[in-house]
Structure P
Amino acid sequence: MDNENQPKSLGRRTIIKLLTVGAAVYAPFVWTRSKTSPKRQIVIRDSGGLLSRLYKEVFYEPFKQKTGIEVIGVASDPEPTTQIQTMVETERYLWDITNLNHRSVLFLTTGKHIYLEEHRLGSDPIVSKIAPQFISPYGVGTNVYTTVLAYRTDIFRKRQPQTWEDFWNINTFPGRRSLRKLPFETTEIALMASGMSPDKIYPCNLNQAFLSLDKIKPHINVWWTRGAQSEHLLNSGEVDLIPVFISKAQLAIDAGLPLAFSWNQHLYGYENWTILKGTPNVNACREFIKFTSDPKRQALLATHAIGPTHPDAFNYIDPKRTKLLQTYPDNLKKGLFINASYWLETQRAAIERFNQWVID
């Protein structure tokens, strides 16, 4: 049944207003799905910026060339769980697949209402070999992301910040600072900055975290919300210290900018391909996920410090480059895996408290 053609109480204009305004698309016009859109087409939500450009080159266009199925990439704000719930509940699918972190996947598949399709690819010969910690019934891990402390080497010549305590130390490491304007990861960073050991972070002591944040708040020059914004802050030199996705930092370093980063106390999670529950294009979505899980294809992202989830991908990556990846064993040992179960239980209260704290 073509769910798109069923009359619903909410029209497309209403739904679009609920979604991110001004989403970037890979077409020379603002795209919205039409009832007359061809069936050989899927729409994929991603996070924008560098990742969108890489996905288009490595995944979207090659998949179309192989299968004839057109892929339209649409960027949106982070954590688009509300938009996904709206689409599924109204059966108005502006996206078919979303690229979501493991925290959002758990949020959308726990409780009475399930908003994602089971991928049912566990027996696929390629997908089944993805590392078990990076796959679930509703999500297939496509890359591992890491937040690291990045800093300008032209500012910190003699002594470099290596930990979140150093980031908080404005006397030893003076400079312009930026933090992410979300409680996720910022909370864990604040706790480690207060001296808490990474193995004691969960469950997070929010009172302690906000006391720590109170100390650094007056010294934050810019709050960033999207990966593309943090990328701009690095490239423009507007800040000297920033917690940032490693792919953004490595891209700037490869471009010759005076930057470096520390692996100490990095926070890592993983991005998933997920299928919206009820989309009429579910079979094409599964074909896309199988295509992108190929280790040779995942290896193509390694030059941009994007860690693969398929262990065989390391067979196709320059050994010198593997040491710069999140899933390199020595690097994983220095990091903190983001606890999605904790955030599932506390994210609503934490978001409300954090947003109020930002404006107070």
Structure Q
Amino acid sequence: MLIEIGRNGRVVFANASAREVAFAYEDLDGQTPQVTDADGKTLAPHERPRSRALRGEAFGPSMTHWKTRDGDVALVVRCDTVDEGERRLAALTFVDVTAFHRWTDDSRAALAARDEFLSIAAHELRSPLNALMLTIHRLKLRIPADGSFPEFDRLVDMSQRQIDRLTSLVQNLLDVTRIRARRLELEFESKDLLQIVRDAAEEAIEHARAAGTPVRIEAREPVFGLWDGARIEQVVQNLLTNALKYGGGSPIEVSVEREGATAKLTVRDQGPGIAAEDRDRVFEPFQRIASTYKSQSLGLGLYIVREIVQAHGGSIVIEAPDSGGAAFVVRLPVAQQQQQQSSETSAEQA
């Protein structure tokens, strides 16, 4: 629609669509609706599109929300000035995005409900899983050590593996809901990254040995920092699990070293590697690389790894060594630990 710039503000032209939202540029019998911007801030009369247009301002596109007698309306507004001989006109454009806005709100509500359901389901599943794990443990204690019941022993071990797998899936779902709700809590303590790696690798090394995959840990010295030990251990376990799944049975190398004010953790396999175009995508939730995907998985492990690392102020990237394979490189800041030690030293000297 076109409106004259100036005190009168006469509407020169308005098409049919503009007339449907006349409340946005005309004072209809004093029934001026309440207007807010995209952040929910109420717009004063002089801040509204019509007032700004009459002053000859060019602005937008801007999101606005209007509370009218017929309901709430969302409009994207833009204003351009037009010179027409002796007159100056303002061209106001209104795009009604109410339906899209409602769809977005409904989608957000649906996603929030889904995450809440997953969180509740994960919590509820943990109790029966814990009971099953206790039952399996009691059964294992009843198996004679002389190997007189090999079939029973095999079935119990198989059940244990399935329960462990299901427990891992439930924990991943719970972590994802916490991450999406920004409720991933960290407990920072002074920890040695090398010791965290050794603790995390114990279980993975047993699985690797059974699969005939050697795992080697390399480190010159301990690397201390202020981290959540349990969460960093989860990072290492997920990276090792990923290397076991997709490394093609090749040797796995884990290294820990200090780089200035940063701790560097590298988990490397010698498998088929990851294409450059997939190296960012694999960190997104529910993503897998079809060409190397062989086992059932939700595709959440690397997403959780990235979120935990970033929550520590760190980073993770995938590198392609010249000799092949894939190297997941995690860098974690240790400067906080240095500052804490300096403060403690100063306090002792004082």
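Read-outs throughout are calculated quantities, based only on the coordinates presented, and are distinct from any laboratory measurement. Computed from a predicted model, the values in this text were never measured in an experiment. Cβ atoms are built from the backbone, for glycine too; each structure is taken alone.
What to note about this one:
- Among candidates P, Q, the computation of helix-only ellipticity at 222 nm (-39500 (n - 2.57) for each DSSP H run of 4 or more, over all residues; to 500) that gave -14500 used structure Q.
- Answer label among P, Q for the case where relative contact order in percent (Cα under 8 Å, 6 or more apart), calculated from the coordinates, equals 10: Q
- Entry that produces 52, 40, 26 once Cα extents along the principal axes in Å, for residues 127-278 alone is calculated, selected from P, Q: P
- Entry that produces -0.30, -1.39 once log10 I(q)/I(0) by the Debye sum over Cα atoms at q = 0.07, 0.15 Å⁻¹ is calculated, selected from P, Q: P
- Structures P, Q, by distance in nm of label points 7 Å out along Cα→Cβ at positions 79 and 151: label with the highest value: Q
- Which of P, Q leads on distance in nm of label points 7 Å out along Cα→Cβ at positions 183 and 215, largest value: Q
- Structure with the greatest value (metric distance in nm of label points 7 Å out along Cα→Cβ at positions 287 and 311, set P, Q): P
- If you line up P, Q by mean count of other Cβ atoms within 10 Å over residues 103-110, the top spot, with the largest value, goes to P.
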